[in-house]
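Peer 1: Several structures are given next for inspection.
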Structure 1
Amino acid sequence: MDFGYSEKTRSLQARVTAFMEQNVYPAESIFAEEVRVHRAQGNPWQPTKVMEALKEKARSQGLWNLFLPASDKGAGLTNLEYAPLCEIMGRSDIGPEAFNCNAPDTGNMEVLERYGTAEHKKQWLEPLLAGKIRSAFAMTEPDVASSDATNIQARIERDGDSYVINGRKWWTTGAPDPRCKILIFMGKTNPAAENKHSQQSMILVPLDAPGVKLIRPLTVFGDDDAPHGHGEFLFENVRVPATNILLGEGRGFEIAQGRLGPGRIHHCMRLIGVAERALELMCRRVKKRVAFGRPVSEQGVTLERIANARILIDQARLLVLNAAWMMDTSGNKVARKEIAMIKVAAPTMALTVIDWAIQAHGAAGVSDDFPLASMYAKARTLRLADGPDEVHRNQIGSLELRRYD
C-alpha cells in the first residue's frame, strides 16, 4: 500500500487550502451573522448570500464536486486522493458546502449517479451537481431502534403506476432547508419477505409532494443548525410515480451499503480536519495565556495533551487512508471492517481533542466566540449517524472472529 499523495492531489491540496484561507475562514463570521439576522426576523431557514457567493467562486475555480469518483461529472478522484481534500474542507463547518461536497448531498448524488435512471439524473442529479438544490435521506424512525434497519416500519406500497408512502421519519438532515427539493426514502415494500434484507426499498420523494409534512425541526444540544438542520417528517398517503423506485423493490439494503460506505469515510475525513483545527486553536491559545506565573503552554498537563492529540489525529488519519485505499483497491464490501473501524475511531478521537481544546480555552471554549462548542456537538452526533458505535464494534468483532473459524 502507498499513501503518498499524487501530484494531482498535492496541487488540489494547495488550491483548496488557499481557497479556505482566502474565502471560507473569513466568511464564517459573516455566515453566522446572516443566520442571526434571519433568526431575529423570524425565519432562520433561508439561504445565506455569503454561502451562495462562496459556491459560485469555488465552482469558477474548478474546485467543485471533488468527492465524486469514477465519473466525468466530478474530479475523478479516488477515495485516497479525495481524503486530504475532504480533511481540509472539514476544518470549517461551512467549508464542505462551499465546494458542493457536503453531506447528505454527496451520498445522495452518488446514489443517483450509480443507481438512478436517465430521467432521475436529469431531474435531480444535474441540479444537485450544479449546487442549485439540496437533498435529504429519510431512513431513521422515532418509533423503532433504527440502528437495526430491518426494524424500519414505513411502507412503500404499489398502486398501479404509483407507489403510496406512509411513515414517520426523523433526523432527516437537510430537509428543513428550503433549497431541499428531493429526498431518498427507505421503507418496506414487502414486509413478508423471508429475507429481512429484501423487505426494504428506496424511492425518490419530492419534498413538495402532497402528504409530506414537516412536524418540527430537531435540535442538537439546543442548536437547530439552521439553515440546514434536521427534521421530523410525517408521510401520509404520499403518491409518487412507480418510476421513482431505485433499482427495484427489495434492493434498499444493497443501495444503503453502496451509499453509507463513502458517506461514513467522508464524515471521518472531515473529522480529521475538525480535530486539526481544534489542536491549532489549542496551541495558539496556550501560547498566549499565563497561569500561576508561567505560560499555559509550559504546564505539564498541557504539553501532554498536545502530544496525545497529535498522536491520536495521526493514528486516525492513517486508519482513514487505509480504509480509503481498501475501498479503491478491493471495493466497499471487502473494506467494510476498515470502514467500521474508522467510523468508531474518528469521532472518538475528535471528541477527545476538541474537549482538550475547550479545556485550554477555559470558559471561552464553551462560548460562541470560538467554534469549539459547535465542533463538539457535531462530532458527538457522528457517534450515532450512519450507525452507532455499538453496531460498528459488533461488526468489527464478528469479522475478527471469522479469521479463526
Structure 2
Amino acid sequence: MDISLNDIERAAERLKPLLHHTELDLSSTFSKMSGGQIYLKCENRQKTGSFKIRGASNKIAAMIESGSKRPVVASSAGNHAQGVAYAAGRFGIPATIVMPKAAPIAKVQATEGYGAKVVLEGSCYDDAYAAARRICNEEGAEFLHPYNDPDVIAGQATLGLEILSDLPYADIVIVPAGGGGLLAGVASAVKAVNPRIQIYGVQASGADAIARSFQEKRLVTTNSVSTIADGIAVKAPGDITVDIINRLADGVVTVSEAEIANAILLLMERCKQIVEPAGATPLAAVLGGKLDVAGKRVVCVMSGGNIDVSFVQNIIERGLVARHRRIRFIVSLIDRPGSLVQLLNIIADAGANILSVEHDKLSERLDPNETSVHIACEVGGEEHGRSVLERLQASGYTVTM
C-alpha cells in the first residue's frame, strides 16, 4: 500500500488549524560532536507532547468527513492515547483508551485530562491492543490503530512535509520506529518530494522488530520487548508500515539503553530540552556513530517529550554512568574501627564525590572478620574514575566493579 502525496497534503490541510508547526533547530553542540549539521525537529513541543496527535487527528477528521461519529477506542503506551483523547474531544466524540499497566503515570493522567476514559490492561502495548479490540466488539466502537492505518500514517507524514518546508535540502532524516507509523509516513512524504534524501529508522536494541523486518524484507515480530523507550516498545509492527518502510527507507539501526540515556541527558544539559527515551533515539544513533553524518545536513526527529518526572532521575543516573561521570565499585575491608574512614579519605583525596556507601557482612565469599563495602562516586570522567580506582589499588585495596 502506498500513501500518496495527495493523501499527505490533504491531511496537512485538515491538521493546520489543530497543531503546531514545530521548530527545526540547528544544534551547534551536536554538530561539533558528530561532524555533521544536526537539526532537531522539536516534536516534543507539539500539542499533547508528541507527534501522535497528527495521525489521531487526521483519522478522526476523516471519519467525520465520511459521516461517522461513532465512539472511538485506542490502545497505546501513552502518546497515541493523548493524541486520540485530544482529537476526540475537539470533535466531540467519546473516547476509551486502553493502556498497559506499566504506562507512565503522567501519560495516564494527561489522557484522562483530555476527557478520555482510561482502562489499564496487560504488561505491554500488544496486551492493551487485544483488550481494546475486545472493547470495540462489545461496544460497537471504532478502533483507532496507532500505526497500521493509512489515515494515521498520512497524518504522521505531515511531519515530513514540515521538515521539507524548513530544510528542503536535508541529506538525512532519522526517525524513531516502534510500530512504524511515523517512519512509514515521513518516508512516504520525503521520498515523494525529494527521493535524494535518505531516511533512516532507529529502534532500541531490546525492541527491534522493524530492524529485523528491514533486514529480512518481511514482517518479523518478537516474543518480548525490553527497553526504557516505552513509546517504541512494540513486539508486532504493522504489515502496512513494514511494507512501506522496506520499500522506502534507506536503513534501520538500533541503539543501546546506555546510548539512549546519554542522549536524553545531553539534550537536557546542552539544549534544555525534555525528550522521552523514544524521541532521543535518533540523536543516540548519531552520537553513537551508527550512521555516517559527517558533512551532511541531518534531521533528528525528537518524536515526544512525555517522560514521567519520577523516571527522570533514573535516566540521569543511567546517562551519568554511560558518560563515566559516576562509578560503582566494591572494596573488601577488615571489619575494625577506622578502616572505613581510612578508605573514604583516600577516595576523597582523589577528588571523587562519594554519593553512597553500603555495607554487606553476609556474603558467603567474606571471611568472618571482613565486610564488603559498596561505593558509588561522582567523578569528572573516565580518566578521573580510573585514577580513583588505581589509587585505591596502590593503597593495597582489592577493587571489583
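Peer 1: From which structure (1, 2) was FRET efficiency 1/(1 + (r/R0)^6) of positions 31 and 223 (r between Cβ atoms, R0 = 30 Å, to 0.05) calculated, if the value obtained is 0.15?
Peer 2: 2
Peer 1: Compute Kirkwood radius over Cα pairs in Å, for residues 167-278 alone for each of 1, 2 and report the one that scores greatest.
Peer 2: Sorting by Kirkwood radius over Cα pairs in Å, for residues 167-278 alone in descending order puts 1 first.
Peer 1: Let me ask you something else. When FRET efficiency 1/(1 + (r/R0)^6) of positions 39 and 287 (r between Cβ atoms, R0 = 41 Å, to 0.05) is calculated, the result is 1.00; to which of the structures 1, 2 does this value belong?
Peer 2: Attributed to the structure labelled 2.
All of the numbers you see were taken from the coordinates with simple rules; none came from a lab. This is a predicted model, so every value here is computed, not measured. Cβ atoms are built from the backbone, for glycine too; each structure is taken alone.
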